[in-house]
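Next come the structures, one after another.
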Structure I
């Protein structure tokens, strides 16, 4: 299951039943779990910690050093969960002294030529489209979908269950459950199809829709919309997620 043409450093730890193709490169200080597939010409570099059942396609580079001039060779990691599909030429950099690690959850699809920058945190169940570029220290919550060629500014936070239109350029935070598109990128309504596919009830969807109606009808005074939500919409995990995101997590301000 391991090609004699692959390079595996003696210090690397490889789990059971893994496949490693010709000319793959596995660096020292790497841990790979069980049942992983590392295809030909893929590289898994220093500091990578990978769970089980991941598939790394041709030309992908996992754990490369950060594209950050402040990086001074500190001992950092790139931590990958389980059941991820990492397609051709994807790059996921390890962390810097800022956070010490880049973290990717489980059950994600990273499409061809996408990039995850240093110290970013990617949740689980996400799809990152072809050639989308995620800058350093970005947070993406669970079940977010970014279409092709999306550009995400450093330090941005993208909420869960969102749908981002291809080619969007994001320089503000994206609250959960919404669709973002147009140029410049704007709030385009609720991700109703995505929420129904994920099993959200009609009642819950209506509550989320009512919350965003109050926020985006408040104009630039988002705090007024938040106040009205607290006064008029019954509390639920989804409403609390929206409120916490806007009040605590959205350090760059939410998209208009």
Structure II
């Protein structure tokens, strides 16, 4: 495996302001051309985490998808983050993965945050997604998914028998500061148990509902150690992930060969 450069864009999302957020995040990522392979934006980065934003949900033909395509092309990198997307009568919390060739793949958030009544407004997604990007297998997931290890589990026996399903898991989030300890703990757990890198990208600031966010975005390696950590301020960081180190660890400590075989029901 080659190395992969990953950029975390930890910003203060504007409340219910899609155009303003596209401009804001566009300025934050503009300096990344040529120095990154993958750019992470927060969950619902055009609006903040709001049940009311459903009324202005865009479609796949809307301005945000077009904007993501433009950013990916201009940066020569994949760009990912989640937005509210309408499909027919349903609205999804949809994580988009745009690449420089204009392709946009997506994963719809499977686990909806009942505590904030997200499940009453948004439709749940189905199976998870894996994306091949510059020699890495990547699994994009959204916020509350982090609390459900079975869904995130690196299977080693399904998509690529004898090899892990993915090398890097992504979690983009609006994870409130009051539960920051859980965020930091679970990112490490997912990396250790799945023998992979994990990149967690959270927002900062205070949203329109008065919820504070402490950021704490991080990239965690397969040992559960932080390769990169952010504090509670707006910041853009780029970290190089070592494919050779990941492969060597899997060969030295092949716990995946002892993993339980199972199927996820309800999908």
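Using distance in nm of label points 7 Å out along Cα→Cβ at positions 6 and 30 as the calculated read-out, with 2.7 as its value, let me know the right label among I, II. Spell out each step's value before the answer.
Values: I: 0.9; II: 2.7.
The read-out was computed on structure II.
Given a value of 12.9 for mean projected area of the Cα convex hull in nm², calculated from one of I, II, which structure does it belong to? Let's see the in-between values first.
Values: I: 13.8; II: 12.9.
Answer for the origin of the read-out: II.
Using distance in nm of label points 7 Å out along Cα→Cβ at positions 134 and 246 for the comparison, can you identify which of I, II gives the largest number? Could you put the intermediate results ahead of the total?
Working: I: 2.5; II: 1.2.
Top value of distance in nm of label points 7 Å out along Cα→Cβ at positions 134 and 246 goes to structure I.
A value of 9 was computed for relative contact order in percent (Cα under 8 Å, 6 or more apart); which of I, II is the source structure?
Values: I: 9; II: 21.
Computed on structure I.
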- Assuming 17.2 is mean count of other Cβ atoms within 10 Å over residues 118-125 as calculated from a single structure, say which of I, II it is. II
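Where a number appears in this text, it was derived from the coordinates with a stated rule and is not lab data. Computed from a prediction, not measured in an experiment: that's the story for all the values here. Cβ atoms are built from the backbone, for glycine too; each structure is taken alone.
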